[in-house]
Structure P
Amino acid sequence: MAKGKTYLKKNDQVEVIAGKDKGRVGKILKVLPATNQAVVEKINMIKRHTKPAEMNQQGQIVEREAPIHVSNLLLICPECTKTGRIGRKLLEDGTRARFCKSCGEAIVGKA
């Protein structure tokens with residue numbers, strides 16, 4: 001599978017647009033560019049059965065977030081608080097920035 005480009009970054013606020021968590025909002029904890037996936041806080045929760053690591057420890061069931069494909073996520077613009085498409089443009093100082101296509105405001109990364 002080829003590595004794809006994504007417009008999502010860590011600490012972005014996103015909404016799930018497909019799947020069992022459709023309509024829910026969360027913050028991106030980790031982006032996995034090799035598989036085009038992202039781990040979103042409290043979204044796509046799974047249960048993992050873990051074995052005891054030491055003799056005096058018990059096995060347990062741990063609930064954690066599983067990665068979700070970036071095509072199922074939409075970025076929420078921090079300015080207009082709407083979900084929408086994101087573009088990239090070159091600024092005057094030569095750096096690239098993401099911008100919201102509905103309100104036109106630049107989206108700065110918090111990471």
Structure Q
Amino acid sequence: MISIVPMIGIPNHTYSCVIPLTGRNITLTFHMTFNEVAGFWFVDVSTKDKMLLASYPLIPAQDLLEQFQYMDIGHASILPKTAISDQFPNYETINSEWVLVWGDIDD
């Protein structure tokens with residue numbers, strides 16, 4: 001199953017989202033940070049009691065979770081919604097031009 005995870009373009013913003021994975025739902029908490037000097041978004045992803053990813057860069061068009069398959073949390077990619085103006089999501093375009101797609105473990 002494929003899910004669209006909302007990304008909030010507010011630096012230092014924390015929100016939660018329920019992701020369906022192989023017959024179960026997991027609630028993940030996302031903390032988005034924008035590094036103005038580098039021009040990158042970073043994300044912390046955690047469950048209620050465990051940090052899964054800390055300060056992980058949102059790099060488009062690749063499986064962000066490929067090296068974390070042992071965690072059994074699926075696959076995720078940042079993809080452009082339409083024609084993009086920049087190679088990476090920036091402060092203004094994270095909501096309008098990009099989408100975080102989270103796929104099931106078998107996808």
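Coordinate-derived values only; no laboratory data. None of these values were measured; they are calculated from a predicted model. Cβ atoms are built from the backbone, for glycine too; each structure is taken alone.
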* To do: Work out the source of 1.32 here, i.e. which of P, Q gives that when Cα Rg over 2.2 N^0.38 Å is computed.
  => P
* For distance in nm of label points 7 Å out along Cα→Cβ at positions 19 and 83, the calculated result is 1.2, so let me know which of P, Q that is. => P
* Parent structure of the calculated result 2.8, given that distance in nm of label points 7 Å out along Cα→Cβ at positions 3 and 99 is the read-out and P, Q the choices -> P
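Computing distance in nm of label points 7 Å out along Cα→Cβ at positions 75 and 91 for each of P, Q, which one ends up highest? Provide the component values of the computation, followed by the final result.
Values: P: 1.3; Q: 3.4.
Max of distance in nm of label points 7 Å out along Cα→Cβ at positions 75 and 91: Q.
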* To do: Can you spot which of P, Q the value 0.25 was calculated from, given it is FRET efficiency 1/(1 + (r/R0)^6) of positions 27 and 51 (r between Cβ atoms, R0 = 25 Å, to 0.05)?
  => P
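Between structures P, Q, where is relative contact order in percent (Cα under 8 Å, 6 or more apart) highest? Please report the intermediate quantities before stating the final value.
Details: P: 23; Q: 30.
The structure with the largest value is Q.
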